[in-house]
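Novice: Each structure below is given as structure tokens.
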Structure P
Amino acid sequence: MLALALVVNIFKVPNPNMILVSGLVVCSALFGFTGGVIGALVMLAYTLYFFSTDHSLVSFTAQNLQKVVVSTIGITIVTFFVSSLRHVVNIAFGELENLAQELEEDNRLLEEASATDSLTGTRNRFALRRDLPTLLDKDLHVMMLDVDNFKQANDAHGHAAGDAILNQIGRCLAEECGAEHVYRYGGDEFLVICPDEREDSFARRSEELRERIGAACEERCELPVHVSAGYVWGRPAVTSDLRLMIRQADANLYSSKSGGRNRVTGNAFSRSATVAERTTKALR
């Protein structure tokens with residue numbers, strides 16, 4: 001604003017008020033009330049200088065004194081009006097930013113809810129499809145697990161008991177393997193995908209997990225529950241490899257069932273391996 005006042009003075013602009021008012025508006029709009037007050041003081045000082053007799057700043061003709069009074073009123077109105085608009089704009093942008101943050105959080109919660117199984121709290125098939133690309137080129141153990149004779153338990157004790165069993169299994173798997181690695185695949189089937197674990201360690205842990213699930217369900221659900229599982233280990237290069245690993249783990253699960261249930265079967269992943277057909281529901 002001071003530079004603008006110097007320019008109009010150097011070039012002897014005959015009616016500088018319009019130029020200075022434009023500068024005042026810009027200062028108020030860009031820098032708010034503080035910038036507007038500083039700009040207004042500069043403009044007021046130049047107005048006194050411009051209209052005073054011999055630029056004395058204190059001596060005025062009657063006509064020029066009226067111009068000073070009118071200019072002062074105009075300066076005051078412009079400063080407060082534009083500064084107020086700037087304040088309102090700042091508030092609006094602040095509220096808009098808050099709304100954007102709330103919307104981002106709501107979207108995150110919605111995505112999390114859509115990727116979470118409501119019964120067990122584990123991830124679901126939607127989450128699995130989302131996560132598949134992040135699991136490539138990693139050493140993985142992929143395990144399928146389900147409840148032996150779940151339909152009979154459901155029919156004998158009711159769906160509430162069945163839900164309690166599934167909930168307990170989901171909790172045990174999440175605690176043992178990490179919630180980010182557990183998916184409810186469908187019905188009473190759970191999928192576990194664990195990266196970076198040695199085969200002997202995973203084999204031991206899967207057996208311990210099978211026993212732990214049985215003990216926890218009997219203690220908390222007061223029902224004798226056994227689970228069977230099948231797993232493979234390997235390093236998928238593409239998404240189709242990982243899908244084949246899931247199918248092979250599922251085939252190993254049914255090998256566990258056909259071998260007497262309540263056991264775990266595992267082997268290395270092979271793209272050329274023949275995927276076993278699903279057995280009848282009597283083996284579930």
Structure Q
Amino acid sequence: MADARSIALACATEASLWADIQARAQVVAQAEPALVPMLKRYVLDRATFAEGIVRRLSERIAPTGNDVDSLAAAMQQAIAADPEILAQMRADIRATLERDPATEYTLVPFLWYKGFHAISLHRLAHSLWKSGRRELATHFQSLMSEHLAVDIHPAAHFGIGILLDHATGFVAGETTIVGDNVSFLHEVTLGGTGKARGDRHPKIRSGVLIGAGAKILGNITVGEGAKIGAGSVVLKDVAPHTSVAGVPAVVVGRTSVDAPALDMDHSL
């Protein structure tokens with residue numbers, strides 16, 4: 001397992017990542033004939049990572065077969081307008097390999113992890129939102145919520161190296177800002193506290209680890225390298241490298257590492 005992960009983690013470029021995904025797909029195709037149609041549709045018959053991920057995402061959220069091509073075209077337009085999206089996706093796959101011990105091959109999150117699919121779809125929707133195509137961006141958000149049970153407003157800003165582990169029930173509001181290398185478990189809410197407009201959602205700095213079911217509400221800041229315990233309700237700023245837990249959350253200690261998101265140790 002360590003060897004496979006080390007090879008996958010070395011895939012810094014789009015071409016090397018795609019070669020790794022295709023190589024694993026060929027192995028799986030020989031072992032599992034039932035998966036061959038899927039592997040061909042998204043990997044083996046696709047020339048590039050961009051081509052494969054666009055087809056996978058568009059088919060995953062399309063309400064009907066008639067919507068696939070139009071959704072794929074919109075995704076391709078978003079990537080053309082912001083090519084950095086592909087590098088961000090690669091960083092998110094790398095985050096999954098580094099932090100999820102159940103993940104051995106890049107093929108797995110590429111094909112099946114809805115957390116990776118959700119953050120990838122959000123990156124596309126965010127690009128559309130920035131370019132003024134807000135109704136289409138909102139359509140992406142709606143389809144993501146309907147098909148993946150993840151609801152991220154397209155205006156929310158996420159850095160690179162994001163892990164949405166399991167992802168079910170994850171919510172992030174319009175003015176949310178998330179830094180780099182942040183890890184979220186399922187059922188996390190980055191929400192507001194009422195109907196006031198303006199800047200009203202949390203700011204999560206880099207390296208933060210947020211446990212399952214945590215609710216972080218309001219225009220508050222969770223400082224760099226902090227840790228939020230599972231099930232906590234956070235209503236006030238959290239200082240950098242601080243652990244908080246409870247309802248409402250209170251300080252329970254200091255974090256033992258600079259970036260808890262990277263080691264995924266949820267103990268407090």
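Novice: On mean count of other Cβ atoms within 10 Å over residues 53-60, which of the structures labelled P, Q is highest?
Specialist: On the way: P: 10.9; Q: 21.1.
The structure with the largest value is Q.
Novice: Something else: Supply the structure label, taken from P, Q, corresponding to relative contact order in percent (Cα under 8 Å, 6 or more apart) with the calculated value 15.
Specialist: On the way: P: 15; Q: 11.
Working through the options, I get structure P.
Novice: Right, something else. Supply the structure label, taken from P, Q, corresponding to log10 I(q)/I(0) by the Debye sum over Cα atoms at q = 0.13, 0.24 Å⁻¹, for residues 45-116 alone with the calculated value -0.60, -0.97. The partial results should precede the final answer.
Specialist: Values: P: -0.60, -0.97; Q: -0.41, -1.15.
Checking each candidate, the match is P.
Novice: If distance in nm of label points 7 Å out along Cα→Cβ at positions 133 and 237 is computed to be 2.0, which of P, Q is the source? If you can, show how the numbers build up before the last one.
Specialist: Working: P: 2.0; Q: 3.9.
The read-out was computed on structure P.
Novice: State the single structure among P, Q that was used to calculate semi-axes √(5λ) of the Cα gyration tensor in Å, giving 81, 21, 13.
Specialist: P
Novice: Comparing FRET efficiency 1/(1 + (r/R0)^6) of positions 77 and 189 (r between Cβ atoms, R0 = 25 Å, to 0.05) across structures P, Q, which is largest? Display every interim value, and only then the final one.
Specialist: Numbers: P: 0.00; Q: 0.20.
Sorting by FRET efficiency 1/(1 + (r/R0)^6) of positions 77 and 189 (r between Cβ atoms, R0 = 25 Å, to 0.05) in descending order puts Q first.
Novice: Right, next: For which of P, Q does helix-only ellipticity at 222 nm (-39500 (n - 2.57) for each DSSP H run of 4 or more, over all residues; to 500), calculated from the coordinates, equal -13000? List each step's numbers first, then the result.
Specialist: Values: P: -21000; Q: -13000.
Checking each candidate, the match is Q.
Readers should treat all values here as calculations from the given coordinates under stated rules, not as data from a laboratory. Everything numeric in this text was worked out from a predicted model, so none of it was measured. Cβ atoms are built from the backbone, for glycine too; each structure is taken alone.
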